[in-house]
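So, here come the structures, one by one.
What follows is calculated from the coordinates using simple rules that are stated; it is not laboratory data. The structure presented is a predicted model; accordingly, all values stated were derived computationally and were not measured. Cβ atoms are built from the backbone, for glycine too; each structure is taken alone.
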Structure 1
Amino acid sequence: MSQLEMSESVDAPFIRTPWAGPLVALGAQAYSIAANPEKLAQNEQLNIVLTVPTRDYVAVLIAAGWMFKAFTPISRPIEEIRQTIPYRAPVRAVIASNIILDHYYGLRKGKIRIGGSSYLDGAIQALSVVDGPITEGSVKRPCPPTFGPFLNNPNRERLWSSYLCQPPQGLTLMGSKTTLSKDMKARVNTAGQISSPTTLQDIILPKGTNSTTWPTKLLSPPTDSEDCDTPHSCEAAILDSTDAIRSIDSINCRVTISVIDRSTITDSAEQPLLSQRSNSSEPVSPENDLGLTAPKGIELLAFKVRR
């Protein structure tokens, strides 16, 4: 991946961050492992542990990499999708300016009716049925990111609309909601490119941030840990605090990624991981067994347990 630069907010200047790209790549590599039954059996859980100089932005950059890699573009044309949608089914539609969540009302005078509006086929860039019930609404469509798979793709506008219309499911971030929300306001750009106003929040799509009901869970530990305590409620959990790491025994998803901040490390952060690692775990080499590469300045270990 090309070198990345980051800005803390829409108004802040970009600063070269050579550590950002490897963290995005780590998230993508973790997804690839979870999706490969030869590397991770269905009854196994992979635990990845990172110790970092400071936790700032680590969890959300890994999350962005996971989301990018997990994304599968919508391949069918709008006309074909439309013909399979039941009348009044809840749908998400993406046009050039907006993301719309509403109900589908078929065709009227050759236009697709969604909610109280009608659209020509060509105006809709992406369309998909969503699980109801929904809260109808419309939000502004963010610009495509200027890093990752959308950077130099000639069809990046429609590809990005496909991402927003049918985003990857199954990711959970656990930690301080205030801190993680602040981290997600950062922008990431490929150095040398014209920057986009798109934030990490626009990529990670945390639930409850707007009316389109995004898929990624953002949980506070430990009371919310039951939301991801079954194998099927989430595919991966990124644990971004000592309190979150304490909940690791109750999290039964396929992959956990624990972020330990060396500047604030305590025994209480290490103990749950050491306990789980010693409990019939299978140690694995991040590099040799999994193909994971530790970014410079970051220590990485991994182990598997039965789930």
Structure 2
Amino acid sequence: MSTIYALKSRPVRLSRAWAAANGSKTGLAAGYTQVVSTAVGPQTCLLGYNATSGAIDFYTVKPGALGKLTVKAAGSATLGPGWDIVQPFTINNGPALVAYTASNGNFGFFTINAVGKISGIVTKGVPAQPGLTLVQPYLYRGTPYLLGYNTNVSKANNVFTYQLGPASDKPLAPQALGAWTWANGWTRFAFFQFGGEWFFIKTNTAYKTVFLDHAWDDPSTYPSHPVAEKLPLNQNLQAVVATTLDHFPYFITYLPNGAATVNQVWGDGTGWTTTSQAKIQPKASLVLSFTIGTAPYVLTYG
């Protein structure tokens, strides 16, 4: 089953906008290990990746009558099998994907040429860091960057930043900016923008704490700095995803039993207010936030 919920205002709440059984004629295919979203031209697309087959399937998502959504299959492409992480990003005003394999540190960079069509390369050893558990691209002042982190390492460099840019002989050429050390155990990263700046919530399951960080203005000097520490967030959450509603940052928490909360981040970044609670699809394997235009949505897939 997959379900899409609209994040509504006045009052702030999650409202079901679409649902279908996985593998059905109207639903997403079964077996995805990653589902991401990106805009391809004027269309909002969900992309489902199967690490066993290497296929990546495109679905267009459009608003329909009475606040409901229409989701339609729109073609498939080959990304290649074995990628552990797949993330969308923007370069040269166009959509792209970065894919990563933890066992060997290989990265793949793919441009999305149209709905259902991609092209790309595998960049071996660039960045030369196996074992990453976070690979997060973000666009800052027109320049795409990449943040990598290994939650399983604590006494050596485990945080890496890269600048992504075009080169004459490659679709993308990552440039290493620096390497640093964070504590081990950070997980459930949720990135969001506020006032043109990047922030993220991160949970440390080893030290039982939660931070809210501000991405550093110059990623070559340090990746981020904490705005608030030791924040009260359930350590047993399965997922935390962030989004924007009416120009304000929110994040949604998810437990395996389907219990969810919607939370508005305070303007000073030192905490949040829980605005609503909901019971949504239980036992989802993937939880994703995305937007159609400026309208925020949450997908549960499982």
Inset, instruction - Assign the value -6500, calculated as helix-only ellipticity at 222 nm (-39500 (n - 2.57) for each DSSP H run of 4 or more, over all residues; to 500), to the correct structure from 1, 2. - result: 1
Legend entry - Ranking 1, 2 by relative contact order in percent (Cα under 8 Å, 6 or more apart), the structure that comes out highest: 1
Legend entry - With percent of Cα pairs over 34 Å apart derived as 17, matching label from 1, 2: 2
Legend entry - For FRET efficiency 1/(1 + (r/R0)^6) of positions 71 and 207 (r between Cβ atoms, R0 = 30 Å, to 0.05) computed as 0.95, the structure of 1, 2 it came from: 1
Inset, instruction - Using distance in nm of label points 7 Å out along Cα→Cβ at positions 7 and 87 as the calculated read-out, with 1.8 as its value, let me know the right label among 1, 2. - result: 2
Legend entry - Entry that produces 3.2 once distance in nm of label points 7 Å out along Cα→Cβ at positions 39 and 199 is calculated, selected from 1, 2: 1
